[in-house]
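So, here come the structures, one by one.
Every number in this text was worked out from the coordinates using simple rules, so none of it is lab data. In this text, all values refer to a predicted model and were calculated from it rather than measured experimentally. Cβ atoms are built from the backbone, for glycine too; each structure is taken alone.
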Structure P
């Protein structure tokens, strides 16, 4: 297995409400160069809290109560959990980026797509000339399958799939080694979902970044992930290579998740998605 680019050790997050909520409890994870690490689990299990804790985007009443997050790409060892102020601002998006759930809510409705993509370069690459910035934005859109002339339009003028592609382009802008995707295909129809997933995998192969892919859709993760971590009640209950988790799940909760999806062939208790089975079968 390749070298780790991100290491999470003993990460715990509470929500300081009454009564206090323990959202994450002693989470340990490693993400390796170029891999897709899937995180699956039911709503409320702590998946998004983990993503926001790693990227230091948690807001009160959420608070990290223990743990370390190390960024290890390119020979670095940066304690993300200890970064503050300008150092955190420079690090985030340049070294680790995030695709948020619900692109329409993440994009600013009163700014054009070009202005929002350009802001990434204005902030992190202030020495770029205007013409270079516009050319870079056009190339980004084309990489994710959106025509460059869409730079002048506003988010409401794009389809849901195109808005999500814009978010992926924004996350790719500075070529970060690590990208976190929080339910990036939620609310998209199955055809657009497939296009987005294929685009993510193509870009991963082209640029070599590592992905943490968060979703409640375990069959989807069986198609695209190298390893899968299953979460329940703020803890990692099982972490295994995808094939092994599919063929021989060890934890009762993982087995229940696998059995919770109806089979397309009609066998009760079978598995849902022919594509997921296909990926496993091709490895044999």
Structure Q
């Protein structure tokens, strides 16, 4: 099952993708849909207005998650790339909702940022309340997967030992185009990122140090997870910061983030 949040007549609507159509399910967005314990039944039985999928204007799959938890240094190859030891525990940081954009929206390159970098990531969307869930039960907490790019302002991120200021600039983080439920998405994915038509990142999610279920369990030990919460699982090697010479996103460049079995985001960078 694929679920998306789309913009319709100045508002948003949750839809289920049904072949070449998207059917409104009667909720204003996917986050609101997931807050109902019967969301699978509601989506499967959707009878609302239908839209041609080729005309959809995608919002972030969950526009206003209560939490956006991100993971740093979580691909073995990327950790080696930056010269770090494999972590014993996940490195966690946060984003806030103004950072989120839709799967085909423009990425904002703020005038105050000189070193904006790409980071293709698998996103995990939480489907039910979860607190202190063990790893064995964590799979059932996952509503599905989505495509993310943790676009990062490296010159701001590295100003201090805390990363937050470089990770949550407004209008920089594509998420979408939809949520794909685990039964359809599968468990191992190829993840790639193209910048300006050149392949910069390519990996498989089997290279994750901490997989989705481990992350759900670990994070839920710290604080309760709610339906619609987004976990961004980290990026593989190939980021601009690690290149020699370093390379940054430029005005007018297209960033294409793909995850097999999940989908792709296509975003053009705009300076302003």
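Before moving on, here are some points about what is shown:
- Origin of the derived value 18.0 (mean count of other Cβ atoms within 10 Å over residues 139-146; candidates P, Q): P
- Among P, Q, structure where helix-only ellipticity at 222 nm (-39500 (n - 2.57) for each DSSP H run of 4 or more, over all residues; to 500) as derived comes to -11000: P
- Winner on mean projected area of the Cα convex hull in nm² once structures P, Q are ranked, highest first: P
- With Cα extents along the principal axes in Å, for residues 27-90 alone derived as 35, 31, 19, matching label from P, Q: P
- Comparison of P, Q by distance in nm of label points 7 Å out along Cα→Cβ at positions 131 and 147 - largest value held by: Q
- Origin of the value 13.5, where mean count of other Cβ atoms within 10 Å over residues 155-162 was derived from one of P, Q: Q
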